[in-house]
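These notes open a run of structures that come right after.
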Structure P
Amino acid sequence: MIDERIKLRHLQCVLAVARQGSLQKAAESQSISQPAVSKTLKELEALLGVRLLERGRKGAELTPAGAAFCRHAEVSVGALRQAVASVSPDSGRSGPVRLGALPTVAPALIPQLLRKLDQLSQNSGGTAPHLQVQGGTNPQLLSQLRQGELDLVIGRFAEPALMLGLSFEHLYADPLVLAVRPGHRLLGCTEAQIMAQLLAHLLILPLPDTAIRHAADNFLSQRGLGRPKSRLETLSVSLARQHTLDSDAIWFTPLGSVRADLQAAHLNRLAVGTEGTEEMVGLILRADHRPGPAQQQVIDALHGLASHTPKPARRKR
């Protein structure tokens, strides 16, 4: 039986902490004080009779019970938002399409998407939809999608627990590449020579616990290389790109995020085979959501782009 003392503010609070990873950041996102967040969490844990979060110097992490609770709470909050929107006076109007996109995907894909939407609208005599694009990690974007804060997400397939209530449609597979500046001393070397000298360089890697970081770690492990001591961990494409141009760093990044730079010779790709590092990038929607006209325009444009996405080229050994 549901305890009627559990309120929407309890759900919003624990979901904010789960997404932000700290009580302070959650308080800022909710425009309330940190003591108010702590009090709300204690109330919810008392009502449920379980501990939802472990608090420490590194932030706040969900307990197994907290993770299970949040998965269902996200769906509930999202359903409530849809219910309210369905009877809103503005429900029949076409608002912005709220699109979530991974930082490693957005810089290359979103400009293509905007051009495709303009092309489709010109062909139909209509108007391109208004987009609001938000970045974040895959778990953050999926959480916002379930809660109804986003309409669709361009992201990566996640473990089943994170895909609860969501549908995934594959768009393309993106392998990792090892990108360096022009004139880098490893250009022209064989793969064996590159592997022997790889850890002598700063490696720019995705953040830990992301799908592309797992692919990068597996790449290194399969070649007998340990954890690099000299590394920069980031999902910021602009930061990684600039540091790669300014140094001898080696950037592990999805091909899509550097394809234009490789084609323009602003960056170069080391002669290393990366078969097996491909990650599925797809369109993610709430399973019970029926797209409106503007959202369907975006979906159609993504389908059009996916059908023309270059297939990863296999490098010669």
Structure Q
Amino acid sequence: MYNGSGDLMQVVDLTPRGYCHGVLNALAIVKKVIKTESYPRPIYVLGQIVHNQKITKAFKEYGVISLDQKGKSRLEMLENITSGTVIFTAHGVSDQVIERAKEKGLTFLNATCRDVIKVHRAVKDKLQEGYKVIYIGHRNHPEPEAVLAISRDIYFVETEKDALLLPPHLVDEKIFVTNQTTLSRYDIDDVLKIIETKYPHYLFDNEICHATTVRQDAVKEQEKVDLMLVVGDQKSSNSNKLAYVGQKAKDIPSYLIGGVEDIDLSWLKGISSVSVTSGASTPTIVTEEVIRFLKNYNENDPNTWDHETKINVEDIL
């Protein structure tokens, strides 16, 4: 890649990247159902199997129906399914959804990530031990939806304002605090400071998953570059957090792109270095196309400016 003066620009491929174990497991489950004729048809995914639109479109080519209705809970969306096979996504699902699927006589498979299952177990255990639970997460994300369905004794916090509004009478209770697996420490730390002032004896269990942590660490530990591109879906929490960490920790202009087609060439004018990373649900082929384009890009050569994706839907899987 060349800058405006014709000098070779540095393209830094940050690692690790590629699918995490939870995404690999979820994709394997969908592929197994597609290939196995004994699973009743049609095949439904209750939400997006992972938060990547390219993957959702690829599975659609094989007849997989992803139910992802804004403002609708998993339980509400399940009511639209009367037959076939239902796959629960990597983000987790409530016990109520599982029981309702049984009641409806549906064949179902659970692709919940093992890190999310760990959070569910911890919350249930602490509730049984008499704790009040505070859960830090993002509104309108399926992972908190499933956790919050466990009990009414769970207090949901997204922002510092939410933490300030937590009821004062909880000071006399045992408090357990945990979090959505795809957050950053920046999301959690400011909230925790407020919780600590309100309930000094709280117990905290940091559940940011390993895949999220190591990718964020790579962003924090990189040498300073002029620009960082994060390849991932707009709905992907861990992808959004990578861009946020790049800005917050390194003061690097950072953009989230779905693929090479989303690159704004004005970002590349006059820069000398760019780093590339990707979310845990981003197909490697998509990230590699971005890196290939950047390495060939020359600001002074229009022949290198074409950034329409050459990846076909069938190539994604």
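Among candidates P, Q, the computation of percent of Cα pairs over 15 Å apart, for residues 194-273 alone that gave 64 used structure Q. So FRET efficiency 1/(1 + (r/R0)^6) of positions 106 and 290 (r between Cβ atoms, R0 = 35 Å, to 0.05), computed for just one structure, reads 0.85; which one of P, Q is that? That value comes from structure P.
Thinking of P, Q, which structure, once mean count of other Cβ atoms within 10 Å over residues 130-137 is computed, gives back 20.9?
Going label by label, the one that fits is Q.
The value -11000 for helix-only ellipticity at 222 nm (-39500 (n - 2.57) for each DSSP H run of 4 or more, over all residues; to 500) was derived from one model only; which of P, Q is it? Only one of P, Q returns -11000 for helix-only ellipticity at 222 nm (-39500 (n - 2.57) for each DSSP H run of 4 or more, over all residues; to 500), namely Q.
Structures P, Q were shown, and FRET efficiency 1/(1 + (r/R0)^6) of positions 34 and 298 (r between Cβ atoms, R0 = 41 Å, to 0.05) at 0.65 was computed from P.
Structures compared: P, Q; top value of distance in nm of label points 7 Å out along Cα→Cβ at positions 18 and 186, i.e. the largest, recorded for P. Look at Kirkwood radius over Cα pairs in Å for each of P, Q: the largest one is in P.
FYI, it's all coordinate maths here, none of it is from the lab. These figures come from a predicted structure and were not determined experimentally. Cβ atoms are built from the backbone, for glycine too; each structure is taken alone.
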